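Nothing in this text is a laboratory measurement; each read-out follows from the coordinates by a stated rule. None of these values were measured; they are calculated from a predicted model. Cβ atoms are built from the backbone, for glycine too; each structure is taken alone.
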Structure I
Amino acid sequence: MNIFKLLISGIVLFYFTGCVQTQQVLPPKYYYDGSYIQMHSPDSEGWIKLKEDDIQITFGKKGNIEGESYIARVVFFPIEKSKTKEEFLNTIKNDINQYNKERFELVKSNIKLNGRKSYPCVEVKYILKDKEATISTFSKTELFMNTKALYCKDPKRENAGFMIGYSFRGYSINPNLDKEADSFIKGVYFKDYK
């Protein structure tokens with residue numbers, strides 16, 4: 001699976017389902033006690049659950065301006081067995097760089113090992129300009145996509161990984177994204193692992 005598409009697919013999912021007004025708005029930091037992983041929804045107002053199945057849970061909310069949106073999600077995906085943290089880092093780097101270079105312009109990126117968990121994780125931060133961002137059925141424009149994510153090896157399954165990602169898509173860059181993303185990432189954990 002192309003790891004970059006994990007976050008892009010969240011934006012597409014929000015476009016097709018996020019405008020539906022029948023979905024229940026969640027309270028900030030709503031707790032999900034799953035049998036496999038525990039988590040909280042993002043720590044702000046206005047989030048709805050867009051999707052929940054065996055491989056992901058995705059939250060979304062509209063921004064302050066038409067066309068702007070937020071996505072927060074946890075997605076599990078298969079990975080090849082890697083022996084070292086550096087091999088895992090290189091796998092993530094290679095997959096992240098497989099984005100559509102005709103549609104997206106890379107503004108800034110930083111991909112590095114992250115030691116905040118007891119299992120191997122890679123922190124990914126990037127800003128892309130989406131030159132074909134869909135904002136309505138008949139309208140496209142240029143929007144920035146500002147993302148912070150943690151890609152980790154699943155501590156319970158050898159050939160599995162998961163991504164905790166937080167993205168903002170809008171006309172400018174969100175200066176508070178790191179703080180908001182860190183709060184969401186901190187709220188996702190396994191009962192027996194730090």
Structure II
Amino acid sequence: MSKKIGIITEAPKDSGDQKVFAWLAEKYCQGMEVVFVGNRNKSELLNDSPAQCESLLEIDTCDKVLIIYDLKPRWDKKQKQENENFEEKLTTKLREQGIDLEKVSVVCIKQMLETWLIADENAVRNYKIKKHKLTDNEPSFNGGKKQLNNPKPKNLIESYLSEYNPTTTALEIIKEASLSKVERWSESFRNFKGFIAENCE
């Protein structure tokens with residue numbers, strides 16, 4: 001039987017990120033029970049996730065918890081050093097809360113969830129063609145491996161589509177992607193998939 005897992009996100013409840021994580025969890029482990037907890041930003045996640053972990057493990061009886069967040073926060077340049085030390089600070093807070101760190105995994109997405117969406121250069125193009133019923137003559141999307149370190153992957157998508165709503169569009173794009181290609185190019189995607197696989201039957 002699959003384990004019951006908790007996923008704590010930097011994004012709020014019902015965000016595009018959460019929808020993508022839920023779809024992928026079901027894709028890689030059909031029937032897995034997942035309890036999501038959202039946060040409004042990275043600062044809230046840092047301060048509140050220890051108590052959220054405790055609740056997921058003790059009240060919701062989750063076997064394992066994943067904390068997943070973006071490398072790029074809504075923080076100003078003065079807090080750059082805090083961003084670089086984020087995982088260390090998070091681990092310290094979890095330990096102070098008395099959380100069993102063997103039951104918690106942390107994944108940082110570089111740069112943000114949209115990195116997963118552009119890893120397969122065909123995914124955004126396929127979504128556009130499907131949504132607007134276009135022909136295969138639609139210009140290529142400038143994505144793929146060469147763009148994975150782009151600090152603004154969301155802008156690439158917005159520019160190509162002329163509109164982008166992360167809450168509704170992110171899930172539709174990942175559905176058009178070759179997940180094996182995303183896995184090949186994105187370490188954080190591999191880590192996410194690995195967490196699901198480790199806790200699946």
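Can you rank I, II by distance in nm of label points 7 Å out along Cα→Cβ at positions 92 and 124 and just name the one with the largest value?
Max of distance in nm of label points 7 Å out along Cα→Cβ at positions 92 and 124: II.
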Open item on the list: Suppose FRET efficiency 1/(1 + (r/R0)^6) of positions 52 and 100 (r between Cβ atoms, R0 = 30 Å, to 0.05) works out to 0.65; of I, II, which structure was it derived from?
Closed with: I
Open item on the list: Quick check on the output: 27 is relative contact order in percent (Cα under 8 Å, 6 or more apart), derived from one of I, II. Which one produced it?
Closed with: II
Open item on the list: I have -6000 for helix-only ellipticity at 222 nm (-39500 (n - 2.57) for each DSSP H run of 4 or more, over all residues; to 500), calculated from one of the structures I, II. Which structure is it?
Closed with: I
Task: distance in nm of label points 7 Å out along Cα→Cβ at positions 28 and 156 - highest-scoring structure of I, II - done: I
